[in-house]
Structure P
Amino acid sequence: MAVVSVAAPERGIATLTLDSPANRNALSKALVGELAAALADAAADDTVRALVLTHTGTAFCAGADLRQPPDPADFVALLRQVLALPKPVVARVRGHVRAGGLGLLAACDIAVADAGAATFALTEVHLGLVPAVISLTLLPRLDPAAAARYHLTGERFDAAEAARIGLVTAYADDVDAALTPVLDGLRKAAPGALADTKRLLTAKVLTAFDHDADAVTSLIDLSERRFGSAEAREGMTAFLERRERPWVL
């Protein structure tokens with residue numbers, strides 16, 4: 001059963017929907033693979049000017065699927081693919097975003113969040129994990145002081161705070177109304193100019209992916225090491241069993 005659905009372009013805007021509400025659109029191997037394939041198809045489709053990335057259910061993305069997590073290298077490749085796609089990717093967020101989901105969100109070019117329904121948290125430290133590979137997209141985007149706070153504390157914050165610290169572009173009570181001028185502007189843009197402008201905007205972030213292979217490998221290794229640690233096993237088990245972690249004071 002597909003976990004990413006693809007709608008035919010509407011006046012040049014293709015919609016990709018994370019469609020695994022049973023696990024809150026967690027980043028499973030299947031979801032990462034299907035999203036990568038859908039992005040590749042959209043990149044090759046001349047009728048697509050831009051993409052909207054949205055979701056079903058109450059969560060945009062709950063982070064890594066703790067039962068079937070993707071290979072960290074595959075997730076890094078997906079983040080790079082979003083950044084390097086020659087067409088803008090616009091996130092439509094009407095639910096919760098957690099952990100690795102923030103990394104995916106930060107890779108998008110524009111993001112609009114629901115003022116009431118969207119919440120955000122880097123919950124890795126609460127589970128004995130580290131927000132390692134997603135730092136590639138998050139740290140260049142976030143206000144440094146806010147990045148330190150939310151990476152270290154795992155606190156939940158709302159859409160207004162997400163906009164203040166640079167994670168989302170805007171927030172609104174009516175997300176679709178807020179997206180209308182954004183999508184209209186993209187429809188008016190020349191495809192070649194749009195691609196070159198996106199390349200200009202993402203160049204510095206892509207440099208970290210493409211010209212510092214040792215650093216990227218180190219982040220992947222850190223992610224894998226933490227997932228395999230006794231601390232993380234206890235944290236993830238406690239989360240799945242809906243009980244408190246033993247280190248909570």
Structure Q
Amino acid sequence: MDVLIIEDEPAASEQLSQLLNEVDSSINVIGVIRSLNEARQTLPSTSADLIFMDIHLNDGISFSIFDSVRVETPIIFTTSRDEYAIDAFSVNSIDYLLKPVSKSDLTRAIEKFRHLKINQIDFDQLNRSLQKSSYQKRFMVTAGERIVSVKVEEIAYFYAKGKLVYLCRHDGMKHLIDHTLQELENLLDPDDFFRINRQFIIHLEAIKEMFSFSRSRIKVVLEPIFLESAIVSSERVSAFKKWLNR
């Protein structure tokens with residue numbers, strides 16, 4: 001098994017290399033990376049089976065790597081603090097070890113990695129599942145004097161009218177909500193909802209028909225029907241087509 005270590009402290013990387021050899025002499029440390037910049041350059045083409053990554057490096061927090069680099073290799077994070085555990089598991093992390101790393105903890109982490117590998121865990125699918133659990137599941141709205149809960153599955157689209165934003169249910173009922181469309185983009189599952197322009201965020205199942213429109217844009221006929229035209233803005237057409245063609 002080939003292992004890559006991302007650690008800015010030479011003593012810590014040497015200790016980890018030694019522990020890895022004690023846990024399993026067949027583990028091969030193929031390299032040690034000392035900085036974020038070096039990591040960004042190396043990770044896209046790494047052949048490592050597993051990465052040990054320190055969270056605090058001299059030039060910043062290692063989580064920032066994932067803003068610009070796609071990393072598919074499983075990661076075990078190491079750190080002297082424990083406040084980053086939740087962040088660690090939002091990327092390809094299979095474990096989180098506190099420094100100084102003990103042999104027993106390292107052994108457990110390696111065994112966990114091997115178990116996941118044997119069972120062919122799809123890390124992309126695992127991350128998508130974790131992300132889906134964080135999306136909004138329902139919205140509290142008013143209906144006359146009542147306050148009701150509308151499940152996301154009941155919503156056909158959201159639309160802005162002036163400074164107000166409404167949701168429209170599949171049954172045609174409309175409700176004022178206390179969110180901007182920009183806020184909703186972060187709350188809704190992008191597999192189901194897409195913002196086609198400044199006015200609309202639509203659910204895939206709300207699309208009744210589509211037509212070519214001027215300047216290569218697309219006109220969407222919504223269901224329930226909306227009296228104004230729902231036009232996919234020119235800068236969003238390409239992303240909209242990708243969303244439809246998944």
Given a value of 14.6, 48 for Rg and Dmax of the Cα atoms in Å, for residues 10-137 alone, calculated from one of P, Q, which structure does it belong to? Q
When distance in nm of label points 7 Å out along Cα→Cβ at positions 98 and 194 is calculated for structures P, Q, the one with the largest value is Q
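Work out the source of 10 here, i.e. which of P, Q gives that when relative contact order in percent (Cα under 8 Å, 6 or more apart) is computed.
Numbers: P: 18; Q: 10.
Attributed to the structure labelled Q.
Using distance in nm of label points 7 Å out along Cα→Cβ at positions 2 and 34, single out the structure from P, Q with the greatest value.
Q
To which of P, Q does the computed value -15000 (helix-only ellipticity at 222 nm (-39500 (n - 2.57) for each DSSP H run of 4 or more, over all residues; to 500)) belong?
P
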With Cα Rg over 2.2 N^0.38 Å computed for every candidate in P, Q, 0.97 is reproduced by structure P
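All of the numbers you see were taken from the coordinates with simple rules; none came from a lab. The structure presented is a predicted model; accordingly, all values stated were derived computationally and were not measured. Cβ atoms are built from the backbone, for glycine too; each structure is taken alone.
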